[in-house]
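Following this line, the structures themselves.
Here, each number is a calculation from the coordinates, and none is a lab measurement. Quantities reported herein were computed from a predicted structural model and do not represent experimental measurements. Cβ atoms are built from the backbone, for glycine too; each structure is taken alone.
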Structure I
Amino acid sequence: MTILLFFVVLFVLILVHEWGHFIVAKKTGMRVDEFGIGFPPKLFGKKWRGTLYTFNALPIGGFVRIWGENAEDAADAKEGGADISDSFTSKSKWAQAAVLIAGVTMNIIFAWFLFVVVFMMGVPTPVSPEEATTDAQFTVTHVSQNSPAAAVGVPVGAQIVAVTSGETKLDTLEPETFSSFIRGTEESVVLTYKKEDAEMTVEITPEAGLIAEDPEKKAIGIGVALVENVKRPVHVAIYEALKTTGGALVAITVGIATLIAQSVQGTADFSQVAGPIGIVGLVGDAAEFGLTSLLMFTAIISLNLAVINMLPFPALDGGRLLFVAIEAVIRRPINPAWVARLNFLGFALLMILMIAITYNDVSRLF
């Protein structure tokens, strides 16, 4: 099921990206020879308004074939006397740039749309005791490593339903009263929690020294909060989604730029980078927390694809955009043979990087 979800997410994100290229190419008067859903072998297709729409056997995204996108083909056609007025290379540099940017733009818009849907459906949100309703759940939001709570397996996301110590029971399940209860007890604490409809009871002995700011304070090594599913009205969801999309784009851009800089310096930690196999696991983890978590994860992946695709690297949209910008400055086309070689080299390097990251994913499984 997890692998199926991964392919669905990948299929949708690639299809959205390619649809962006397709629609702008059409609007700028370029000839689009094919828009494929999935990858060959072809199952069936239908030609409509000059474009062949195909449905293919491999459900891992889609592709768009724009006439003249390969500069060598356009050059050969021109030498043969063919009309190339509707080719990619014959259009203005602004039109070419718009087509290249369109895929990334659609990934960003799609992520924003998913965030809007999530905020309207409701997002688990920490609330204060004054704001909390009867639907609020006293939830574990963090478990510290090597803590008493981690030792007995208290999971993040668990709903705490009862806390006792000896004959004393905590009547009000709130962060402040819980912290005070743990700090003041001289005995072990019995914690009852629910996770995925299963109820568990564990005994934990509070320890001092777990909180750096207050080493004398007793704790069991968990963070807690009153969490409630908060739904936003449409206009608020749209605004919150815009803020979330912008903030995530900045964070992802900074993160990838930092990784590239550290790679050049030889200090990058690729153990934190997930490839296809790692993402399969992350999709499964997100799905376990419900539909809203899966949609938010898909939105974040869409934004990651947008940022990566805009890197000025051959074979990526950003690299092709760089070629267009250079041609605009020098006022003549770059030799198509060199463009093809650079794109092939870029693709080969990307494949090597993908293999290395996939190897890292597999090694973490064992």
Structure II
Amino acid sequence: MASMTEMQKYHLKKFVKELEQHRGRHTELVSVYIPAGYDINSIINHIAQEQGTASNIKSKSTRDNVIGALERMIQHLRLFKRTPPNGLVVFSGNVSEREGQMDLRVWSMEPPIPLNFRTYRCDKEFVLEPLREMMETKEVYGLVAMDRRDAIIAILKGKTIIPILKTHSEVPGKFKAGGQSAVRFARNRELSAKDHYKKIADYMKDQFLNMEGLKGIIIGGPGVTVNDFMNQDYITGDVKKKILGTKDLSYTEDFGLQELLEKSGDLLAAEEVSQEKKLVGQFLTFLGKKPGMVSYGKEQVMKLVQAGVVAKLLISEAMEEKEIEEFEAAAQKMSTEVHIISVETREGVQLRDLGKVAAILRYEMSTE
């Protein structure tokens, strides 16, 4: 599935938030989802048929509200020559807060990722769940729970653990069999453990190296075992770069995965905000060491965006929506990267306090 940009996610979140505020007194709010490639005229004809059905509604106020909402929707859809590439979502209804008054409104947007289903529904609230699902993270994390005898590899998608494979080693137990010298027995145990670790590393490479959407890998197990595994050259460099951290576990197999997830909240939370912390951190480092590489403050940054010298534009989510849209429009003309920064991190609060917008430039400018 295609992923959306930070700005697309911001606009979608704002759109959903606005529509969530509206409730109908009866089933009179209309939601229509038009899939990519679907004939918009067929939808208009369908809505016109629904108008005929709505004329049978017994309550006059509900009947008028539904027919009015459908009429506004038809008028709006006629503005489109064809369905946009990703499809179209349209919502219409009487959102007046006073009973008996009419405030018919219509909203529409092309979703950031293609729609593959069609929906028409009249309800007391708008159908927004498909849009909320689009905003949910689609990235996955790799999980490995291991000890010297067993290992299980899984992925974490959202809050769901999906096991991929298990492996078991032939490492002998701690007590040697009769007839073997202690030295030979210990050597055999170490050789078997190395084979086990190598097998785990190979499985990790097979599963994780080219996995789409993989954000990182977390490895768990008894501390000594994990250290042995991590400190040797079992794991290839490209896979090692993806490892976010390790956790000391008491269990392996499915229990181990659950324990690993419970103990990894800090790593997962840190990963979610690490990108914005990194961006603001880069800005602050330049500010201290190379001030000619950055700028902040609305007027100054806007001038630099319009001049085409801004590489990365950092905008605090605390900024007014109208101003965010103005900066976004200016940045798009100059192919400037736009990043929305939350106020949930220390760095995000610093950006807010610096005037809510900052820029990392394409090249160093004189500060004189």
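Going by relative contact order in percent (Cα under 8 Å, 6 or more apart), which of structures I, II comes out largest?
Evaluating relative contact order in percent (Cα under 8 Å, 6 or more apart) on every structure, the highest lands on I.
Where is distance in nm of label points 7 Å out along Cα→Cβ at positions 328 and 352 largest, in which of I, II?
I
Tell me which of I, II gives -0.45, -0.80, -1.03 when you compute log10 I(q)/I(0) by the Debye sum over Cα atoms at q = 0.07, 0.10, 0.12 Å⁻¹.
Source structure for this number: I.
Assuming 23.4 is mean count of other Cβ atoms within 10 Å over residues 144-151 as calculated from a single structure, say which of I, II it is.
Checking each candidate, the match is II.
Name the one structure among I, II that helix-only ellipticity at 222 nm (-39500 (n - 2.57) for each DSSP H run of 4 or more, over all residues; to 500) of -14000 was derived from.
II
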